[in-house]
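Structures given as structure tokens follow.
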Structure P
Amino acid sequence: MPGMKEGRIMSKSSKFFMGAIFGAAVGSILAILFAPKSGEELRKDLLEKASRIAIEVKKAAAQRQQELEEEINSFKAKI
């Protein structure tokens, strides 16, 4: 069944992408927390990083939604 294989590949790539985003978020936060900066600078940096991560997560969610819609349409076409 070729459809099942494609689904597993997409699932693996989505998991990898989300893991990479999560790892980047954790790494960024840890780097900021251990950097010698003032409280105001630290808060500003955290806010900027959080904004960037939120944008990346929204993009990843939109991409995954599109992939799922394509899979659903493909499945409907087979029925």
Structure Q
Amino acid sequence: MNLLIDEIRPVKEFPIRGCKECAFSNGGHLFAAVQGNNIQLYSTTSFLCVNSLKAHNGKIRCLLWSADDNKLISCGM
């Protein structure tokens, strides 16, 4: 665990260009990031991309995790 009092430092940068929407899971172990019409799921513990979802035809406007983190809801236009 890292605890910083006087400054904020980046621990890891993810190669996501043009990200307009992102959402952390309620448990904090995953986050979803939108890149165009794809959703990439990253683990916050390993910093790896664990899945890539490609189901939207247009831009994704909103992401929301279910309360138990088993589902990710997305809507687009």
Structure R
Amino acid sequence: YRELGRLGIKYFPSYTNFITLDFGINVEPINDALLKRGIIVRPLRSYGFDNYLRITIGTKKQNKKVIEALEGIVKSSI
């Protein structure tokens, strides 16, 4: 959670094996950028939430890869 907060990404704390992220913008470009990096997430558009992605919690190595990818995407969109 700390790393998501550092990146300015809003999230919903969870006791499940996934985290819902709120980017405040349409997430299709973010989803596409993650897919290009080999990271598969679930956009929640079909549930009426265009600005949200659901990310499954993985191993430390996998989580680090996701954070690094999100950091690159966030920095490139500034």
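Values quoted throughout were computed directly from the atomic coordinates according to the rules given, and no laboratory measurement underlies them. The model shown is predicted, which means the values in this text are computed figures rather than measured ones.
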| note | If Kirkwood radius over Cα pairs in Å is calculated for P, Q, R, the one returning 12.6 is structure R
| request: Work out which structure the value -12000 belongs to, where helix-only ellipticity at 222 nm (-39500 (n - 2.57) for each DSSP H run of 4 or more, over all residues; to 500) was derived from one of P, Q, R. | output: R
